[in-house]
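Enquirer: As C-alpha cells, here come the structures.
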Structure P
Amino acid sequence: MRRTFCHLWIALCLVVGSGLAAEVKPKITPKIEAFSYGEVKLLPGLFKDRFDINRKYLMSLPKESLLYPFYKEAVVKVPAGSKPLGGWEAMAVDVRGHFMGHFLSACARIYATAGDNEIKAKADEIAAELAKCQRTNGNGYVGSISEKILTALETGREAEVWAPYYVHHKTLMGLYEMYKYAGNQQALEVAKGFADYIKARMDKLSDETVARVLEVEYGGMSEGLYDLYAATGEEKYRDLARRFEQARFLDPLAQGRDNLARLHANTNIPKVYGAARAYELTGETRYRDIALNFWDIVSRTRSYATGGSNVRELWGRANQLTETLAESNQETCTTYNMMWLTRFLMQWTGDAKYGDYYERNLYNGIISAQRPADGQFCYFTPMKSGSMKEFGTPLDTFWCCYGTGVQAFSDLASSIYFRDAENLYVNLFAPSEVAWKRPEGIVRVAQDTGYPQKATTRLTIKAAGSGTFGLKVRVPWWAKKGVEVKVNQVKVDVQAAPGSFMTLTRRWKDQDVIDVSMPMSLYAEPINDDPDLVAVMYGPMVMAGLVFGDTAFKGDKSNMASWLEPAAGNELAIGDRVPKTGDSLPDEISHPSYEVGLRRERIELTFKTKSPNLPVKFVPLYQVTSQPYGIYFRVTE
C-alpha cells in the first residue's frame, strides 16, 4: 500500500513539474455549441473551392521567408538564399512578423478540418524553428521585432512605435492554435514561455504605465492569454489577461453607452471578444454585457448593407453612414473580427439573428475579399460608386487583412452547424457533411445545395437507427415569401418565421431526405440615415451595380421589379475588360471567365435596369473582382 502511494505521489509530482495542469472548463452553459473542426467536412462547392484556394496560397509561401524576421531578432543563422517577405512584412516595418501567427492558425485549422498532414508538417517545422529562436534568445522572447520597441512603449515613447503587442498577439495565438487544433505540444510550451516573458515585463509596470501602454493597438492579447489559462489552468495567465483589459474603453460598453465615434475599429473589436472569452471562463456577467452591448451598437448604428462597418478604419457618428461612403470602407479585418465575436454570442443565446449577421458578412465581406484566381485579398471594400477593389500580391503586400484573410478562409466549415443535447442546427447553407456524436451513435447529415445561387438545400440523414431528434434550420430574415419543407418528397407543415430556427422533430431513419426551399427576392435596403439611398439585395447578397460614377434611378424602391429585371441568359462573366471611365455602358458586357478548381465559375445571378438610357448590370458583390461598381444608389420618384 505504501509503495503504491509513493508511486502515485511521484507520478503526481512529475505531472506538476512538467507544467501540465487541468484545463479550465467554461463557467457558463451555452445554449448551443459549435461542432469541432474535424466533425464538419466540406463537400465540392463554393466554400470548398475557396478553402482549397487559400490552402494552395499558404503552401506556396516559403517557410524561411516567414521565419526571416524571427531568425534576425534571435541572431539565428538564416538559411542560405532566404529572403524576407515584402510589404508589411519587410524588415524595415515595425509590424514585420505579424502574418506568421495567422499563418500557423490557418494551417492548424486546415489540418483539423481536412486532416491535411502536408500543411501540418510545414507548420510543425515552423513551430520547431520558433522554439529554436526562443532558446537562442534565452529569456522566453520569441518575437519578430526588437525588444527595444517594447522598451520605448513602456518608457513613454509610444509615438515612436507602431503596435508591438499586436504583433506579439499574433505569434501567441498561432502557437496556441497549433497546440489546440494540431496537437503540437511544443507550440504550447513556446507560447507559455513567451507569455511568461510578457508577464515579467508587465509585472514591473505600474497601473498608470499599463494604461498608457494600452493606448497603443495590442490586438487580442486578452483573449490569447485567457486561452492559455484555459489550456493550462495556470492563473497567472488569467491575471495577465486582465492587465490587458482597457477599462477606459470597456467600462462604458458594460453600461450600454455608445463610445465608438472616431475610434479605430480593429484596435477595439479584439478587446471585446477578449471580454467574451473572459465571460466564458469566469462567469462574470459584466463581460457578457460588454460583448452584447457592443455588438448591438455596431450592428444597429454603424453597419452597411454588406454587414461591414467603418471608413478609413474608423467608426463615424452613430446612424450617420451617408457621410462615410468612400473608397476605404469595410476593412476586411474588422469584418472577420466581428464574425468571430458573433460566434460567441450565437452560442450563448442560440438566436438566429446572429446567424443572419454572420451570413451577411460572410458573403459580402469575406468571400468578397478574396480574389479566387490566386487567393489574394483586398484591404477595403469600397462603398463609393465607381470604385474598385484593390487586391495585394503573393509576396509583397501582407496588410493586416492578409493575416485575417488566411484565417477566415481556413474557418469556412466552423459555423455551418451547431448542436444542443436534442437538436442539430443548420446555420449556413453549403455543401458539407456533419458527424454528430449522440448516445445512440454517430448521426451524419449531408447537405447538398447550390446556395446562394439557388435558395434551396437538401439534407440527407446518413445513419441507420438514428433515433429521435430535432433538426433546426435557420430561416433567414429575408425569407418573407415563405418556406416550403418536404420530407421524403412529402410536404410538411412547419412554423418558419423569418429570423428564427424552424424545427423538424421526428424519429429519423437512414436516407431520410429533407428539402427546404426559401425563395429569394430583390429588395432595397436603405442606408440608416437616408431612406432614398438604397443598396440592392437579393437574399443575403448585396448586388453590385457595374457603374462608372454616381447613378440615380427613378422608381418605387419598395418594389424593385419596377426598375430591375433578370438579364436574359445571365451572360455576364467575371473578367478584366471594361469600358473606360466616362464611356457609356454597352447593352452587354462580356468578359472571359476564370477557372476555379475543376469547374468554371460564372455569374448566375444577373439583373439589369429596365431603362434603355441607363443600362446598369447588377451582380453579386462577392463575384466582382476587377470592375468598377456601386453599392448605394439614389432612388427618386
Structure Q
Amino acid sequence: MADMSLDDFYEDFRQEVILNATREDAHVPFAEAFIGVMIENLSAASVFDDAEIAPYKAHGVEVSGFALSDDFEDLVILVSIYKQSDSVETTTTANIDAAVNRAMGFLSKVQVELLRTVEESSPAFSMILAIKEAIPEIRKVKIVVITDGVAVIRTREPLKWLKRDVIVDVWDIRRLYQLALSGKPQESIDIDFTEQFGGALPCLVANDESGYRAILAIVPGGVLADIYEEFGARLLERNVRAFLQARGRVNGGIRKTILIEPDRFLAYNNGISATATECELVQLPSGGMGIARIKDLQIVNGGQTTASIHHLAKRDRERAKVDITKIFVQAKFTVVNEDQLDEIVPLISRYANSQNRINDADFEANSPFHVALETLSRRIWAPAKLGEPRMTHWFYERARGQYTDATNREVTVARKRDFKLLNPPAQKFTKTDLARFMNCWDQLPHIASMGAEKSFRYFTTERLKDQNNDLTHDDFKEIIAKAILYRQAEKIVTRRNYGGYRANIVAYTIALISHLTDKQIDFESIWLQQGLSDELESVIDQLSSMVRNVILDAPGSGNVTEWAKKAGCWEAVKALKKQLPPIDLSRPKRASARLDVTTEEIEEIIIATLDKARMPMDRATIITISKITIPQWKKASTNLIEAGVLQVDDKGANALYTLAE
C-alpha cells in the first residue's frame, strides 16, 4: 500500500464500485454502489456506525442515506457527489456547498412535508420516519459529503437546525487514500491537553524501556467525557466491547457510584488502559511531568467506564445530579510504535484487569478463527464453473486492503492480471461479509439487518465463543457455499426489482430457507458447482416475494428499516412455514455401486465428465459428479492413466486429473 499512488488507489476504488454494481448481473445503480462502498469504508473507520442507503431527491432537496445511533442522539446525513470518471477529477467547493445546501433543505422539511411525497415501501420513507421520530432525542447532527473526486477540505462553521449545531464533514477520494496509506483502521485521534484543557495532564513515567513507554495519570472525569463527546466510538475502536450498551451489572455499578458517591469513583473503579503512538511530556511549573500532547489515542480497556461517565455527564436525563468535578479516573497510557499496535494492543486487552470477561474469540479480525480462515482461503482451490478453464480461490480479506496489497505485490501487469484471474474480485469477501453470510444461515436475519459492523460484532463476540478454531477443508467449503447462496440470492432478488430493502429481503429469505429445511441443505453440491441448482433458485425466487410482504408490513409507525432489525420481524417471517409445503434441499443419497456397469463404460463416464467440464478435477470431484464408486474409480482411472488418456497434474489422493492432449 505504501507504494500505491492516488491514481492507482482511485482505479482500485472505481473497480470495486463497478464490481458491486455488476456482480452476478445484479445491476445495482452505479451511484448506489458508490454510496455502499463509501459506507463500508467509513463504517470501518468509525466515522459513523452502519449507515443506511436511502436516496431521495426533490426540488432543493437531496440526500443519499443516513445513520442514527442506537440512543437516537447522533444523526448523520449522507450526501454524495459521484463523478463516475475514468480518472480522478476535482470536486469544487461550489459542488460541496450545493450538496450541503440540499442536505439542509432535506432537514428543514423532514418534520412536516416529506412523508407525504415519498412511497411508503421505499427506504427513503423509513429514513424520513426514523429521523422525524428521533428529533426529540437528537443532540448531534453531522452532514457527511462523500465524493470520488478530490476536494479542498476546510473547516466550516457549524450550521443550525432546530437549535442544534450541524457539523459538515467531507470525505473525498484523497482523504480515503490517506487513511488507507496510513495503515490504520481510522484517522488518528490527537489530543492537545494544553490547548484544549488549559494545561498538561500530570503524570508519572513508569517505564521507558523494553520497546514501549508506560505512563500513569489521573484523568478528571470532565476531561474524559469531553474527549468522548468529540470522538465517540472512534475512541474505542480497539476496545472489543465498545459496542456494548450500558445495561449490564458492571455499568449499573458505575452509574450508582457516579450518582451517589462520585468522590469514591477513583477508589472503586479499575480505571482505563489506553494506547498511543506518540506522547509529548513537559515539565510542570509545580514540579513533576505532564502530558502536553498525545497522538493516536485509543482506549483498549475501560470503554464502558468512559461511555458511562460521558452519558451521565453529558446525555443522561440525570446529568443535573452528576457532580463531574468529583470524578477522577486512573489511566495507564502505553506508548508504542505504530508497527507494534496490532501485536501489543490485543495482549493489553487480554491481560488487563477487565470489568467484563473477554473471550479469546472477542479479538475480532485477529482471533484464531479469522486467521485460520484466511490461511485456508489462500490454499484451497474452488472448482471451476462449468465451461470455465481454471480453478480459483475465494480470497478472505481478514484486514482491509489485503487484496489490494496482494495484487500490488505482483510486479508486472501480466502477473497482476493472472492474480486476479486466480483470485477474482467477485470472490473476495471481508469479515463483515462473512458475518452476514453466517448470521443469515444461523437464522439471525434481524442481526444481519442491523448493518455490517454490528452484525460482525455480534458474530465475533457471540457466535464464535464456542467455535473450534481448527477449521477443516470441509468447514471452509461450507462457508463458501453459504457465501455463494447469499450472493446468488442477491442476484435473484435484484432481478425481481422490488424497489428497496434488498439486503433485508435477502437476509430473511436465506434465514427462512434455513428454518424450513432445518439447516439441511446440499452445500457440497453448491461448492462443486460454484452455484445454485435450478430448484434452489426457484425456491429463493418464490420465498423472497412472501418475505418482502412481511417485512413491508411493519407494525406501528411503519418504519420498515427498524422493523427488520427486531426479533419480532423474524417471528413473523417464520410463521410463513404454515403456508408452505415441505422443502427438501438436502444432499441426495448416493446410488449404490453400479455392479452392472462395465469398466469400459465407467471409463467413458470419466472421460465425458472431464470433457464436459473442460477443466482439471480432483478425484473427489470426479467421483461426486459422475456418481461412480471409489472401487470403480480406482480400476478405471488406472487403466486410463496407463493408456495415456488421463493426465495427472500432481501426486497423491487429491491430485488433479485432466484429459491428455
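Rule-based calculations on the coordinates, nothing more; no lab input. As the structure is a computational prediction, the values presented were derived from the model and not from experiment. Cβ atoms are built from the backbone, for glycine too; each structure is taken alone.
Enquirer: Which of the displayed structures (P, Q) returns the greatest value of distance in nm of label points 7 Å out along Cα→Cβ at positions 176 and 432 on calculation?
Expert: P
Enquirer: For distance in nm of label points 7 Å out along Cα→Cβ at positions 312 and 552, which structure out of P, Q has the highest calculated value? Mind showing how you got there, number by number?
Expert: Numbers: P: 2.7; Q: 4.8.
Largest value of distance in nm of label points 7 Å out along Cα→Cβ at positions 312 and 552: Q.
Enquirer: For distance in nm of label points 7 Å out along Cα→Cβ at positions 232 and 264, find whichever of P, Q sits highest and give me its label.
Expert: Ranking P, Q on distance in nm of label points 7 Å out along Cα→Cβ at positions 232 and 264, first place is Q.
Enquirer: Now a separate question. If FRET efficiency 1/(1 + (r/R0)^6) of positions 80 and 408 (r between Cβ atoms, R0 = 35 Å, to 0.05) comes out at 0.80 when worked out from the coordinates, which of P, Q was used?
Expert: Q
Enquirer: Please state which of the structures P, Q yields 3, 15, 25, 26, 18, 9, 2, 0, 0, 0 when P(r) over Cα pairs in 10 Å bins from 0, in percent is computed from it.
Expert: It was calculated from structure P.
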